[in-house]
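There are structures below to look over.
The numbers here are math on the coordinates, done by the rules we state, and not lab data. Please read all numbers here as calculations on a predicted model, not as lab measurements. Cβ atoms are built from the backbone, for glycine too; each structure is taken alone.
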Structure 1
Amino acid sequence: MMKFCYADPPYLGCGHLYDHPDANVWDKEETHIQLVEALLSDYPDGWAVSLSVPSLSVYQKVAPKARICSWSKPFAIFKPNVGLAYTWEPILVYGGRKRTREEPTCRDHLSENITLKKGLCGAKPLRFNQWILGLLNYQSGDELVDLFPGTGGMAEAISLGIQDMGGPRSSSSRK
């Protein structure tokens, strides 16, 4: 059994988007650095963290050995007066269970639309959560701590027992 962690904190500079009294602490670089330091010490088996493109350099300072993966969003919200849209998000992955040659390969990128009307800013789609499980090579019996459970999407992905390796969907699996 392995113990993993997934963190999807309010992105650096975006604390004001969340209706939570402590959200603004995430507007400080130091808070994100402390998060990574805690992940490194408390979850040596592996972890993944979602972040924004502007904060990538902050995370790389503290976790230079973490793998940068990407979630590309074919459908994303475009904001007025933003000339270059953010249509992808970096995911840092550290550790995880080693794969055998018999296990399927997981892609380091995922193309999946954002969620809408989930009741919380930044809620991730089910396929994204399944992909995170695949990145860590999560298996039945492992523990995954979701530090920011939000809408419960990661718990749902774990309960379904499905791992998505980020590959293209077949036409029969599109929703």
Structure 2
Amino acid sequence: MPQTRAWIRALTAVLQQGIDLAEELDVQVFSAPADAAHGSVGAHLRHAAEFVQAFVAGLDTGLVDYDGRARAADVERDPRRAVELLRRLGQELRRLERTPGDRPLCVRLEASVVPGDQRSSVARELSFLVSHTIHHYALVAVQLRARGIEPGPGFGVAPSTLRHRSEESLACAPPSG
């Protein structure tokens, strides 16, 4: 359970970054696609949130179906709807902290190179969701910076990269005293 709790705390912290960003953006910036080939900020937040929704829903049945997402267009067009969804998911995740990390799950994901459902576990899927969400946030950060908007220093950056940067800056700092 400690493993599950740590992954849930990491995931809810990442979801909070999405909430903070969505609360700062106006509807136009949130919903406008970067270009014809890439989704909007809202589309990326919706996509990441719906993966978390699929995980939460799949705990009841033991099958996490990432392909069976609802794809709610209102969430990608309205930052307030995205905030509501992300907040609700954070609350739902916190209620799952006592779920054993080694609890088995089956996962359905069409992007898999191996056909059929794959075996996994609660902790493995939580770690995937943290990585998947950060990946989409990184795409959002690139879009926003191209528009002259800074999403924040840690937005879309993996925790290991943040740690590395911190350690690197400490190693370069002059000794105190």
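See the values below:
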| item | result |
| --- | --- |
| Structure (1, 2) behind the derived value 15.8, 49 of Rg and Dmax of the Cα atoms in Å | 1 |
| For helix-only ellipticity at 222 nm (-39500 (n - 2.57) for each DSSP H run of 4 or more, over all residues; to 500) computed as -20500, the structure of 1, 2 it came from | 2 |
| Origin of the value 24.6, where mean count of other Cβ atoms within 10 Å over residues 126-133 was derived from one of 1, 2 | 1 |
